[in-house]
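Given below, in the form of structure tokens, are the structures.
Any read-out appearing in this document is the output of simple, stated calculations on the displayed coordinates, not a laboratory observation. Please read these numbers as outputs of a predicted model, since none were measured by experiment.
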Structure 1
Amino acid sequence: MLDAFSKTVVAADASNSTVSDIDSLKAFIASGNRRLDAVNAIASNASCMVADAVAGMICENQGLIQAGGNCYPNRRMAACLRDAEIILRYVTYALLAGDASVLDDRCLNGLKETYAALGVPTTSTVRAVQIMKAQAAAHIKDTPSEKFAGAKLRKMGSIVTEDRCASLVAEASSYFDRIIAALS
């Protein structure tokens, strides 16, 4: 796994030069607290996010919970929830590190082939990831819907302006898009 610092050092070493990308490292450090807040917002709501994403996926495809569906019986549903939680966890790792290598190496490498071998419908998985992407963006911006989440919702309570979070939302979205592309 590479973080922003390791990535810069490896790139400099590969080109046989000194580290020259100091400005991007300064920006990474400056975004540290916002990055931690974003990861905390996702991690604090992960169970609800995963459950809502899988429920949304099932609402759009009722056949998944019918006899013979990929979320039937209960053990398959549990595996689906587990996989969605693992995917979300690796997105938070990548967001914290500021680099997608951990996501690529430990989550996406061979995921599509594994799902194909197990008969997991990737279109349904992609839909769940799309739902989690939208939820993550809302949580990073601290604008999740209280109407639907109710008492389970954990808002971070920080006053964050849209422009300060835009880069983190874009970064997190890129990780979700990477997952979608790997499954498609």
Structure 2
Amino acid sequence: MNLDALLDTVPAYARDLKLNFSAVVRQNTELTDQQLWGTVVACAVASRNRAFLDAIVVEAQGKLSAQALEAAKGAAAVLSMNNIFYRFQHLALNKKYETMRAGLRMNFIRQHGVDPVDFELWSLAVSAVNGCGKCIDAHERVLLEKGLGEEKILAAVRVASTIFALAVVFDAELVPVAPTTDAYSHTHV
């Protein structure tokens, strides 16, 4: 199912989300195409609704290079791991955990091959979806140091919140995953 057809299934109670998608994605003027669509893809991966993710990846393929698409997915993968780990450190009453080595591989963070500011922005957005305050603060600090303003950061968070909310609705309404071309391997599923 393509993205427009999927968005047409949004029920009346969630109409605001469909309108927000149009405003924060289709009419976005604050972010570059790579920043915007990388955020959309990363947050769709983090939101875990397969029908929505497939539709977004197909649409993003016309807006992102193959490397940027892979980097956005990688941001979601690595940050989902990091968000759990660092949220645990932050929430645990025993502060000794904050002094201990993570011991987790995160090489992709240095090897993604896209603009580091864009990758940081996607990482922040995924951290917002996953609710990790420690990671949000760390990525926001880097973005501000690299000259990205609060307006662009908030634009990415608007995208993240809208993508996540739509995924919740699609899960609640059990939008079926129709047999289609798999957005990842280009083979019939």
Structure 3
Amino acid sequence: MSSPLEIDRFVSDDVIIQQTSTWLRQVVIGCNFCPFASKAVLEERVRMRVCNSTDDETIYEVLHEELEYLDSNPDCETVLLILPNTYPEFEKFYDLYLGGEVLLGELNYDFIFQLVSFHPQYLFVESELDDPANYTNRSPYPTIQVLREDSIDEILESYPDIDQIPNRNIEYSRNKGLAYMQALLASCFGQS
């Protein structure tokens, strides 16, 4: 059985999507890390795509396809591009993510969409590896999320104290503790 740090390269795309869906429901929504995620999930407006390539250029081509898909499908709220075979080291994955940010600008999507990164070893700047707060952005697989800027703008207008969400998430995860957060992420793989 795979774990967040030992990705089984023989897991099917369907299983990867199921594990990511479990993470989305149990961690992101269950811990209320993103108060806006539940609506998109309930309305089935989340698209998940697995890209098994290890080649950055191929990944950027797939990201480009997903940006175009989101642009031409207004009923889809967000895309999770799941990259199970890329960079088990967070720093290298983050460089790939930053390249995606550059691609947004090159395609003139930088004020239309926003990217968010998730990774099994996500590490906030100046945090320790075992800080439970890192689990607010830890996912079963390296993942790049594409969000609509319009949706973010609507949320900013209607959600009080949106700037406090990251602080609330950090406090929540630290109060729960490292063992709890590790077990929660592991449960997405059917482990506890």
Report task. Out of 1, 2, 3, choose the structure whose coordinates give Rg and Dmax of the Cα atoms in Å equal to 15.9, 44 when calculated. Result -> 3
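helix-only ellipticity at 222 nm (-39500 (n - 2.57) for each DSSP H run of 4 or more, over all residues; to 500) computed as -22000: which structure among 1, 2, 3?
Details: 1: -22000; 2: -20000; 3: -13500.
For helix-only ellipticity at 222 nm (-39500 (n - 2.57) for each DSSP H run of 4 or more, over all residues; to 500), the value -22000 is produced by structure 1.
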